[in-house]
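Asker: Below, each structure is written out as structure tokens.
We did not get these values from a lab; they are worked out from the coordinates using the rules stated. As the structure is a prediction and not an experimental result, all values here were calculated from the model. Cβ atoms are built from the backbone, for glycine too; each structure is taken alone.
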Structure I
Amino acid sequence: MSAVSDHQHPGDTPHDRLALLIDQLCLEIDSQPASTTDRVRALATQAKELIDGYDSYISGMSSPHPPVLDTMLEEGNKRDWKRIHKEGKTQFCLVLAMCAGTYEAVVLQHLAKLSKARTILEIGMFIGTTTVSLAMLPGVEQVVSLELEGYLEEINRPYFKLAGVSDKIDVRIGDAIASLDKLIAEGASFDMVFIDADKPNYIKYFKKVVESKLLAKGGFIAADNVAYKGSPWAPDQSYRMGPHIDDFNRAVREYPGVEVVMLSIEDGISLIRRKDLSIQALYNVKGKTAVITAYVQNGAKVYIASLQEKQLKEVSEALNKIGPGSCHYVVADLSSKAGCDALADNIKQKESKIHILVNNSGATWGAPFDKFPEREGWDRVLALNVKSIFYLTAA
């Protein structure tokens, strides 16, 4: 939930804001002489019909939401949030528009299913519509929900029980940053993280999650309200949180090590995941043929070559056990052009081409510097360390 609200009414999205502007435009048109505004009025009416039907059609053509959400929203709408705040039951004056709607709950369920999320962290619970929806998924084992207002846990617990998911929901009351630090200390890890809390702290929540082990390998973050009534690109003084959301969006977009896609769902949802920086992802050589040892574990078919057959056999057997690529060896003398040509001919008989060649052969002259052996020193080193690179590449 958001500690500071700009919401004017439930379902306040960029589409709603546009619909309101079109309503105002229609009123302005109606005040003008009919003879000069018929065409303008017709266009405005078409625009209004288009925007008014968009959200209802999209949600209506999606899978149904859990019925318990209707009860939760109905009860939430009946509550006098201003009075509740005046009575000191909440630290901030809440409004129903802070909660995620039924369509967004279905979207989050779908994302959790697609990602096969088992553990989910929710930062911001409010009346618990997304909390319940995610916990109701059979594949989800636990939903940890961070919430500032203790009163909200009190009113939500009966609905958790009604939905049959009380044992799967762990509500942590208090400052979200402190709660995140505690989860980090506990060694907690989550497949999915949903951020829908106070907007000025979005960046802090994001960094806490992505810079720790809270986000499991392959996990993702879903951040809500990232379009924030359109205020990031069409500022309006009525929406004070717009600049905070814009700062967050830009920070995530430029943050190293993550990738993000923003979806125009409801008030905007950003899906954020860590980039895959593993060796396998950065240097994927699966199915390639290489003359180098280090690529076997990344899926390549590798040939290794030297004069030492015993060592070649041992290395080849060890690498084949690691896989998933394969390793083959060729006994070869790379200190001469004839030896380099022979190795190349051997490989050509087995492969139509190679994709990677690493000339890694080398030797030293094996004697003190002041006792320079010309034939076993200079000539041997130059032949193996320099000439073989050219000969093998040319072959």
Structure II
Amino acid sequence: MEPMKSRWSKWKEKLDVLFERIKDKLSLLKKKVGIIDESEPISFDVAEFMSDTQQALEKLPNDYREKCEIKAIQDKHNFLFREEEMEKIEKCLEHWKEDRFVTAALVGEKGSGISSLVNIFLENHPELTVLRAEIDDKISEQDICMEWLSSLLQKHLENTQMAIQILQDEFDGKVIVLENLQHLFLKKVGGFEGIRTLFDIIASTGKQVFWIGALTPSSWNYLDKTVSIRNYFTTDIHLNDIKADQLKQLFLSKHKGYKLKIKPTKEIAKDKSFKKMSDKEQQEFLEEQFFYMLNSLSHGNLTLAQLYWVRAISTVENHEVQLADISKIETDFLENLNPEQLFSLQQMLIHDGLNIEDFASVTNQPLLVCRNTLIPMREKGLLIQPSEKYTINPVLYQPVYQLLKDKNFIH
């Protein structure tokens, strides 16, 4: 007879296997009904997303790497999917030329194509005299704002009235494009002097100068509630989400000269219907699947789509690009973030990133406390720090935005 100890070992093995199966099924069921395991760790893929993507980019051949670099679109033939937004800004220009007070705000996420839209608009109007500036640093105080405007206009401006007079007299008929208006304020007492100064100037010069401002939706919504930004822009043009077929058209045009070959997943390769297709039909099917997933994961954001594209590249040889399946990065762990982390993400979202000093200023906390908050969030991949500023990891931007909205941190 088999010893009791041996029989127990066999039963234990069977029970362990059964337990693991039950645990897996429970985990799957939890995700389906929205229950998150509180011990679920932050995905390693999230923490390493940007560095892994940069490494993948550096491994590409030099001639193809240029096509994968993130930069604004210059060729209008590659930008046909923004026709509706272009029509609106063209209409604004038309009305302004009729000596009417017209100002335009372009509202879109970073990477949605605002700079590209402006590029094509200006390309269509070589007759315009344009001043264009991209605001990188926080300018929340009036005196700093006046210094910045002095540099932009190449004039010494002592006060707001002087700026208005010079713009009316010397810049009549010109266009001024200001990108990243979200950097002209800080959410604190006295933190709106910079943007109020600019708005006062715009309100008095909107007939002489065609002002075009650009900012993120979160900043637009916040500024609308705090300083009534709609009162200063006669038209707000919101960039719509692009669709999968539009994203496909853009990428195929951008990577023209290279043949795409998409590798099927093991599951698709085994599918009977797929096996019956011709090689051409298989690639057409795989392309549709690939660009649908690319658009879904990037939420229509061109910059994020480009990052996922780079990560999907297997090889580039003889002008053929082989693309593998794009895997979704799990973000369920966001549900377990504590209130302090959610509040920090809210500040990053509204301000489109903050350096440590500005974060301390808007949260009214000592620098040491702020470092102890932000550095762990950066190391876990919630934030990135490409320069002095901390910003939300691009791959988490939309999930974070939705989470903050669901929890009433933003409206």
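Asker: Using percent of Cα pairs over 35 Å apart, single out the structure from I, II with the greatest value.
Answerer: The maximum falls on structure I.
Asker: Oh, and also: Figure out for me which of the structures I, II the number 20 belongs to, where relative contact order in percent (Cα under 8 Å, 6 or more apart) was derived from the coordinates.
Answerer: Of the options listed, only II reproduces it.
Asker: Still on this structure, I have one more. Given 3.0 as the derived value for distance in nm of label points 7 Å out along Cα→Cβ at positions 97 and 121, which of the supplied structures I, II does it correspond to?
Answerer: Label of the source structure: I.
Asker: Next question, about the same structure. Using mean count of other Cβ atoms within 10 Å over residues 177-184, single out the structure from I, II with the greatest value.
Answerer: Between I, II, the highest calculated value is found for II.
Asker: Thinking only about mean count of other Cβ atoms within 10 Å over residues 209-216, which of I, II has the largest value?
Answerer: Ranking I, II on mean count of other Cβ atoms within 10 Å over residues 209-216, first place is II.
Asker: Right, another one. Just checking, which of I, II has the largest value of distance in nm of label points 7 Å out along Cα→Cβ at positions 57 and 257?
Answerer: Once distance in nm of label points 7 Å out along Cα→Cβ at positions 57 and 257 is tallied for I, II, the winner is I.
Asker: Tell me which structure, out of I, II, gives -13000 once helix-only ellipticity at 222 nm (-39500 (n - 2.57) for each DSSP H run of 4 or more, over all residues; to 500) is calculated.
Answerer: I
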